[in-house]
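Some structures are shown below for you to check.
Derivation of every value follows stated rules applied to the coordinates shown; laboratory data play no part. If you're wondering where the values come from, they're calculated on a predicted model, not measured in any experiment.
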Structure 1
Amino acid sequence: MSETKTEKKENMELVAVVLVRGHIDLNNDVKDTLNMLKLFRKNYCVVLEKTSPNMGMVQKVKDVITWGEIDEKTLKILIEKRAEKNPKDSTKNKKFFRLQPPRKGFGRKGIKQPFNKGGALGYRGEKINDLIQRML
């Protein structure tokens, strides 16, 4: 008794990744990884499946991004408000979301400190939903 592809996708955990810092003064490997993740500019967001290759790329760029598990409510709002459609081909949607800077900032210590020390970088778990809603 095998699961269908739609059941597997429903069971997959999704991770939202937001680029916090820019591409200036970054290693070429980190820049290439950001381009593979479709994080071209600050405040861009992508939603990825939580797989081993994706999480490996996230770990490689952990010093310039923040990420966490996104819930269905926030994902639905994100798609409704910020889904970028390709005007030439309506069947193709862009793989990233352009967001505004968050209201009330990223954190009390800014974008150079990890999240667990009061900053904005790194893993933030379920609190990514609050950040994304402040950025919409």
Structure 2
Amino acid sequence: MRILLTLFILSWVIPAAAQLDQEKTVLSLSAKKFDWLIHKQADSLDRVLDARVQYVHSNGWIQNKKEVLEDLRSGKLVYEKVTVKEATVRLYGKTAIVNGLGTFEGINNGTAFRMDLRYTEVYIQTSGGWLLASRHSNRMP
């Protein structure tokens, strides 16, 4: 009986621990993505962006993967600092949704900006790891 009880408990504990590990992985990847933007690490960002990713910026501007990487390389959009104030993740099978709040600072087409944004990022798990499939942000008053 003790063995059955132990197996039953382990059947709950092991999946919960695995889920926590996946959540930490996705949150870490989301944070690294901001660092890569700040440090202009296009190759690292390229590896985490899904081929069909859509970035919806707070001004309604929509970009695909090629445009995000081109703007990073050209300096059209420069992120100087990103301060994440909060970020949570929810897992749904091979999909992870990150909701966050942060302060974003940089230069867009030569004009400095500093804004507080709420953002949602959708990651999909592939055989090669997690990829960012969608990102949307809203400006906070």
Structure 3
Amino acid sequence: MKITLGLGCDRNTPASTIAQAIGEALAAANATPADVAGVASIDLKADEVGLLEVAAQHGWTIDFHPAAALAEVEVPNPSETVRKYTGTPSVSEAAAMLAARADQTHLIIEKHKLRGPDGRNATVSIARIPE
């Protein structure tokens, strides 16, 4: 099974919190980092050190999408709070589906959220790439 990760996080979330959230989401999906064929987020996070560090550790490239592109994706858990801060009602779910070129039926982890010991939040969604 090949999957994609959609990633969201608070500004300045440490790599350790993001990595833990990814690990928990992968475990819930019975997947491993080797199954990851794509990673995506919002372009507002293109300079987010923690995200870039985790991606580099795994050899992943992150595709960053503008809010307008993410907002066009129908998601199961839209958030007005996310829209307020980013301009789109979904980052992780929409990004995972865009990366997989798939719809909601391929979303296997909708929105795994983790608040790290630092108080920062990371969100991971996982989509299965259609065969």
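One of 1, 2, 3 was used to calculate relative contact order in percent (Cα under 8 Å, 6 or more apart), giving 37; which?
Considering all the candidates, the number was obtained from 3.
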>> With Rg and Dmax of the Cα atoms in Å coming out at 15.2, 51, pick the structure among 1, 2, 3 it was computed from.
In response: 1
